[in-house]
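Q: Please find the structures below.
What follows draws every value from the coordinates through simple rules; no lab data is involved. Because the structure is predicted, anything quoted here is derived from the model rather than measured. Cβ atoms are built from the backbone, for glycine too; each structure is taken alone.
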Structure P
Amino acid sequence: MASYQSPNSRILGHEIVAEVVQLGPECQRLAVGQRVGVGWLGETCGGCTYCLSDRENLCDRPVFTGYTRDGGYAEFAVADERFCFPLPVGYTDADAAPLMCAGLIGYRSLVMAGEARRLGIYGFGAAAHLISQIAQFQGRQLFAFTRPGDLQAQAFARKLGAYWTGGSDERPPELLDAAIIYAPDGSLVPAALAASAKVATIVCAGIHMSDIPQFAYDLLWGERAIRSVANLTRRDGTEFLALAPQAGVRSTVTVYPLAGANEALADLRSGRLTGAAVLVP
C-alpha cells in the first residue's frame, strides 16, 4: 500500500485509457494487451472504518491518480489492477477517457439524486453531458442550467434531449425533484433550493466549490437536503460502465495533443469547450 504523499512534482492525468503492457507478479484480473481505464481513485487502504463498511470512496488513506500517484500524462503509468476497469466495446480511447471521471463521479451524483423524475443539472460540461444521457434513458425529465447567456451550451443540452434549458439565474417552469450541481459555484446551492420542490435533494458534485452564501432557512425547510459527493467506489464504476452502452451514452470530445494541455484548460475556463477535453500523447 502506497502512503499518502504530497502532489508536488507529480505527473498529472486522472482519466487514463491505456493498454496493459506488463503485469506484476500478483496480478490475476487483467491480461497483457487488454484495454483498461484508470480513474481518480487509484487505491484504498482496505482497513479503515470506511473501507470496512463498503464506503471506500471515503477511505482515510487513499491514493489518487495524477495527484498522489503519477498519472496518465506519461508514456507508461503504474496502476493497481483492482482499481482498473475493463472498458466496454464501441468506444474509442478518446471517447472512453471522459467516462473514467466525469462519467464515474457523475454517475455517483445521479444515484445520490434518488428517483427524482424532474432533475436539474447546473453546469452543462463534461459530467453533465454524459449523465444527462443516463438520466433520460431512465425516463427522467432533464432541466439544464448553464451560465447566464450561454446559448451554445443550452443548445447542446437541447440537442441531447433536455426538456428545458436556461441560465442559472432563471427559474424552471416546474419545481425540481432533485438537482446536481457540477459547477464549482457555491451561489448555485440556494438557487437550486429555490427551484426545488419539498423533499428535494441538492447534490454538490465537485471536489471544490466556492463558499455557499447565507440563505433563508425557508429555502431548506420542507425536508430538502444538501449533500456532497466524494470520489467513487469500484461498484460505481462497474455499474456505470455496464449501463453506459445500454443507454447509448456517447461522449462529445475535443482532442488536444499532450503539449496543448494549457490550451485545453484555457478553453475549459472560458467556456469555449463543448463536452469534454481529451489529451492524446
Structure Q
Amino acid sequence: MDWGMRNRIARMFGERSGHTVMLAVDHGYFMGPTRRLENAGATVAPLLPYADAVALTRGILRTSIPASSTTPIVLRVSGGATILQDDLSHEAITTPMKEALRLNCSAVALSVFVGAAHEHPSLVNLAQLVSEGEDTGMPVMAITAVGKELEKRDARYLALACRVSAELGAHLVKTYYCDDFSKVVEGCPVPLVVAGGPKLDSDRAALELCFNAISQGAKGIDMGRNIWQSDHPIAMMKALRAIVHERATAAEAMDVLTAEKERLGA
C-alpha cells in the first residue's frame, strides 16, 4: 500500500491496540428515519468523541456532522433499494470516488450480496471500486450484506462472502458474528470488523457479541442500533471501547457500563 492508503487505514485503527470501534449511522439510506436516528445530528454529535470512525452517507455527512470534527469518515457509496422492496440486493454505486476524496473520507464502503439475485453486479461494483481506490489511495470496505435473509449468517456462508470480497481486493470487510466465527477470520486475509445487526435484547448481549468477535480474531466492530438505540449510548460506547481496545471481558465491560450510568445519574 502507498502511504496515503496506509495513513487512511491507520486513522481508523488504534495505534496501540490495532483495533477499531466504528459507529454505524448509515441505516437511513434504505430504512429511512430509523428509531432514535430520526435527527441524525443530535444522535451522533455526543458519540463522535468515542468513535474511531463513523459510517454514513454523504447526505448525513454534509447535514449532520460538524466540519470541525476530526473523527474519520467511512462513506457509504452503494444504494438504490429500500425496505419497501422484497429484494434489497439491487444496489449500484451511488456516490463516485471523487466525492469521497472531496469529502476527506478515510474509506468507502459498499454492500456485496453473495448468493442473492444481484450477486454479480454487486461483486463487479466492488472490484471496480477497489481499482479506483488503488488509483486514489482510498481504502474500500466490503459489507457482506444478507438483505432480509438473516438465516444466512452461518460460518460457511460468511466465510465464502468474506473471502470472495478479499479476493476481489477489498482492504477491509464488515461481516456478522456467527458460531465458529474463527473459521470466518481464518479464511479472510484482510481485517474483519463485525456488525451489530438489529438491536439485541440487552446491552449485555451486545457486549458479549463484541467480546466473542474480538476474542476470535475480529479487528473491530461497526455497531449502530446497539449503541444509539441503547438507553445509555455514551456509556455503551465506553464499554465497547474497553473490550476492543483494552481487551476487557464482557463482565468487565458491564462494570464500565454500570459505573458510567451511575456517574451520569441514570
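Q: One of P, Q was used to compute FRET efficiency 1/(1 + (r/R0)^6) of positions 60 and 132 (r between Cβ atoms, R0 = 35 Å, to 0.05), and the result was 0.95. Which label is that?
A: This figure was derived from Q.
Q: A value of 22, 50, 23, 4 was derived for P(r) over Cα pairs in 10 Å bins from 0, in percent, for residues 76-139 alone; which structure in P, Q was it taken from?
A: Corresponding structure: Q.
Q: Supply the structure label, taken from P, Q, corresponding to FRET efficiency 1/(1 + (r/R0)^6) of positions 52 and 84 (r between Cβ atoms, R0 = 35 Å, to 0.05) with the calculated value 0.60.
A: Derived from the structure labelled Q.
Q: Another one. On distance in nm of label points 7 Å out along Cα→Cβ at positions 68 and 220, which of the structures labelled P, Q is highest?
A: Looking at the calculated values, the largest one is P.
Q: Which of P, Q yields 26, 16, 13 for semi-axes √(5λ) of the Cα gyration tensor in Å, for residues 164-251 alone, as computed? Spell out each step's value before the answer.
A: Numbers: P: 26, 16, 13; Q: 23, 13, 11.
The value was obtained from structure P.
Q: Here log10 I(q)/I(0) by the Debye sum over Cα atoms at q = 0.18, 0.20, 0.21 Å⁻¹, for residues 44-99 alone was calculated and came to -0.71, -0.81, -0.85; which of the structures P, Q was it taken from?
A: Going label by label, the one that fits is Q.
Q: Of structures P, Q, which gives -12500 when helix-only ellipticity at 222 nm (-39500 (n - 2.57) for each DSSP H run of 4 or more, over all residues; to 500) is computed from the coordinates?
A: It traces back to Q.
Q: If you work out Rg/Rh (Cα atoms, Kirkwood Rh) for P, Q, which one comes out largest?
A: Going through P, Q one by one, Rg/Rh (Cα atoms, Kirkwood Rh) peaks for structure P.
Q: Name the one structure among P, Q that FRET efficiency 1/(1 + (r/R0)^6) of positions 124 and 228 (r between Cβ atoms, R0 = 30 Å, to 0.05) of 0.90 was derived from.
A: P
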